[in-house]
Structure P
Amino acid sequence: MTMTKEQVAELLDGREYGNEVTGDINIIAKNSGLVIMFGQSDDLMQFRGAIHDEVGCWGGGIVYFGESGLAQSECDDDDCPYFINTLDDRRSVVVEWPWKLTTSMPHVKFNIYEDGELYGEGIVFELASLKG
């Protein structure tokens, strides 16, 4: 079964913190070429579906993507000027605490709640949108 980013975001919207992405939704997103991105705890950005990973985002930051997933530095650290010069703002997501995500990539937002209060927002986007 495949779904659009809109359909997957609709399934995720209103979910409770800690139960954001079930196994079924993860498989559907992966088979549909979709990436689900959301914050967890106070310092982790989670990726499910076509990308299964996490990155530290204590207090916010910018997450960059390459053409096939998260941008990866071939240097010893991410401050390497060669790595920095490869980063493209058109394939990035600005993360603000508490879990507000902003990007120019085509995406659909969804909200996550904790005990009836808004915990943060997540996004769903197509892995194919990272190409080119």
Structure Q
Amino acid sequence: MILVDSSVWIDYFNGRETNAFQNLLGQQEIVVGDLILTEVLQGFVSDIHYRRAKQLLREFPTVTMLGPEMAIRSADSYRILRKRGVTVRKTIDVMIGTYCIVYSIPLLYSDRDFDPMARYLGLKTLT
């Protein structure tokens, strides 16, 4: 099972090269996080592109990524990184990374905010 970050989905929908993602299709089980679903879909201006993307994303299993316990664990992850001098730009990335760490799910991403999570917190990645 692989979680694909919104950064990769956005690249895909914008027609940017996503070889690693393309190679996963049909080869690995890809899951979509509810937070990622929100991040990706909120960016569409065109209704038709929004509907197409929503239909495609709904073909993949969706997982609930945040609840009270995961929120606390995400805050802990953020604090660990801050103590190391790392400031992650988006809190939602810490939530996504922490979810993957807790459940040992590799993350495919194209967003530099995940690099320190891989380095200091043990995030398994595919890049």
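FYI, it's all coordinate maths here, none of it is from the lab. None of the values given here were measured: they were computed from a predicted structure. Cβ atoms are built from the backbone, for glycine too; each structure is taken alone.
So here's what we get for this one:
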quantity: Structure from which 0.70 was derived, FRET efficiency 1/(1 + (r/R0)^6) of positions 30 and 94 (r between Cβ atoms, R0 = 25 Å, to 0.05), options P, Q; calculated: Q
quantity: Structure from which 1.5 was derived, distance in nm of label points 7 Å out along Cα→Cβ at positions 38 and 102, options P, Q; calculated: Q
quantity: Per distance in nm of label points 7 Å out along Cα→Cβ at positions 70 and 118, the highest-valued of structures P, Q; calculated: P
quantity: Label whose coordinates, when distance in nm of label points 7 Å out along Cα→Cβ at positions 6 and 54 is calculated, return 3.3 (choices P, Q); calculated: P
quantity: Structure (P, Q) behind the derived value 19.2 of mean count of other Cβ atoms within 10 Å over residues 46-53; calculated: P
quantity: Entry that produces 12.0 once mean count of other Cβ atoms within 10 Å over residues 14-21 is calculated, selected from P, Q; calculated: Q
quantity: Answer label among P, Q for the case where helix-only ellipticity at 222 nm (-39500 (n - 2.57) for each DSSP H run of 4 or more, over all residues; to 500), calculated from the coordinates, equals -16000; calculated: Q
